[in-house]
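Colleague: Okay, got some structures for you below.
No value in this document is a laboratory result; all are computed from the given coordinates. What you see is a predicted model; the values in this text were computed from it and never measured. Cβ atoms are built from the backbone, for glycine too; each structure is taken alone.
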Structure I
Amino acid sequence: MFSYFANANRLKKEIALTFDDGPNPWATEKVLNILDKFKIKATFFLVGKYVQKYPQIVREILKRGHLIGNHSYSHNFPVKTSDFILTDKIFNKIIGFNPKYIRFPFGIRNNLQFAFDWNENYLKNKIIIDFDNNSKDWKFTNKKIFNQVINNIKNGSIIDFHDGSENEKELKKRPKEMLKSLPLIIERLIKLGYVFKKIDELDFNDCEFKIIKSILKWDNKIHRLIYTDSEDFNKIPIDKIKQVYGICFYDKKLVIGWNKQTKMWNFQGGSVKKGEKWSDALKREIKEESNMKLISFKPLGYQLSINPKNEIIYQLRCFCMVKPISKLNNNIKDPDKAVIKIKLISPQNYKKYINWGQLGRHLILKSLQFLSNNK
């Protein structure tokens, strides 16, 4: 299990400029000169094959006070852990250490969909950095790059530029439009009051919680899961929402149910039927599995699950306030004949019953915040 970040604290007017696919003898030094002009420090995610070929540029990036990260050896997709490990060895040879930060070619989610052979013992010792502001400088003109970045800027944004290319034949040509737009973008961001930080200087507290884990499921195959905080499910494709779960509270107590099939305590929830709204499925599942009525709910986040067949589904997580339909009892009539009884527990004691690790702790703490606001 490991976490990753696509943005920093949304409450602070701090942002990070990042540059991928270098070092590039036709562009990286020009980027460094632009950054020097504005007295800005940035982060460069470097490709191992170019680090090997242009070590002097790597040393120059560090000499000017910038941060470097590992962007794999060859920018292959899907990437394998061995690509990062090889690049670490090259960094160690050239500069005496390997970077703490890594970025996946074409983004973490695309790789999760296709790569299932990662060495998580390696990844858990790294910090994975994605981005939330994609300049699309590899295909846009300089004016479109400017608008793309400025129109999507937020507090805590991590902006993705490219001072190189995965295709060595394009190293000279591809960064040209980015180089034209970069000074103008920086000038506008300064006028808007943003402060520029390297990745290791950003505050990642109170930003969207994201966690990745592998889990061996009932089909004896490994599934990749990505959980992301979200209080808005409107952007999720409706046909991809397959399950919904409620972290339910009644009289300040957490409602959990015993599933005789899995022989585990769990939260209320299950599958969204064909043609059913996910909110209606939430109400139905809570009623069937607890004899409780849903009073109110608030989205906590969603879990994107990718199975070995590369099929993507979304599982929603909600904070819920409930009350007994009649009187509180254990006469559960679950149509699936799985949940047979419920228990009301102190939320602080949930670990005695449910082991959801770091994610479980996060969901409970966030639910308790909502609960306190519900008074």
Structure II
Amino acid sequence: MRTRRTLLASGVAGVTGLAGCAGSPLADDGSADSAGDSSDSDNAGEGVATRIGFVGDLMLGRSVNERWAGEDDGHESVWGSTLPRLQELDGLVGNLECCVSDRGTRWPDKGYYFRSDPAFAVPALEAAGASFVSLANNHVLDYGEPALRDTESHLSDVGIAHAGAGTDRNSVLDPALFEAGDLTVAAFGLTDQAAEFAAGASDPGTAFATLDPSVPGTRSLVTGILDRAAEGDPDLVVASLHWGPNWETKPRAVHEAFGRWLIEQGVDVVHGHSAHVLQGVEVYQGRPIIYDAADFVDDYISYQDRQGVRNKRSALFELVVRDGDPDELVVEPTAIVDEAATLADEEVAEWVCDTVAERSEAFDTEVERSDNRLAVPLSEE
């Protein structure tokens, strides 16, 4: 069995200390009314399946916060009909595209500012079963260092693992550990967005880097992160990356190269986000590269002014792990409707399936389709 526990220990990433933030064990897009059943693949093959969900941006600020923060059940309603599906998972990974705080001063000269009330955001993330969120993005410092510190504190208080931002350059590179079923997962966050947010030697900020495997400093940085992760003896390693420009439906060549290089170094899942729209999925050496998972919930205008760009249509990417090894990636279509995540209706689900399949063709990705969802086999056999 090819697991990262053995690969990391073999010396690809080395072994040093892990000091990370460990978590404890409008539009015209439609939605479905209920969650439905889990994939039939639960019982396929041998071994008990562990299921880990991957979603893109979780933007809980601005109008999302205004709509749901005052509602008694707002922390659940924000997840709409996706909630039962999320709660069935053994783990959930996303990009937290806002700070969680009720204080701070706006970072100067930014166009958009995202901050969510802790009384809403924290129970919302708990209700969804969030296991890990990346903070390596261009909004976690929208309200400065106090709000960043609050965000980390609130997440730690409820046992939601996080990485990618912190008090200094060393801390932002700490991977986090979380449990998903019987698996131990190490996760880290990096971004090539908002260089002004980059953490300094003794200054708070994000894990900013040039995400290019040809850059010696980037190779050294990632090797150091994986060295730290190896100390936690993980079964799986996740790289959560906020990369590339908005509204692009194809990844940049340098990001393709970086994603593949990460897999070669021992990463099991490359979890991309930033574009606000779906990109393709590549299977490389039996491991998935989700180039962009789009937005899972937000309040943005429905952006459809170019062919193929629909930012209100997204997906829940569900990694199925059997006997410690990734077996398949299930793509469950979703939509954002009235500041809530929803399971997609038939029309939108068909569009999402068609789009993910089409955008994955460039990578020769095998896709199996049934019941308005996709399954991407990961086995190398």
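Colleague: Out of I, II, which has the highest value for mean count of other Cβ atoms within 10 Å over residues 163-170? Present the calculation step by step, with values, prior to reporting the outcome.
Modeller: Details: I: 18.8; II: 21.9.
Across I, II, mean count of other Cβ atoms within 10 Å over residues 163-170 peaks for II.
Colleague: Quick check: -0.60 is what I get for log10 I(q)/I(0) by the Debye sum over Cα atoms at q = 0.09 Å⁻¹, calculated from one of I, II. Which structure matches?
Modeller: I
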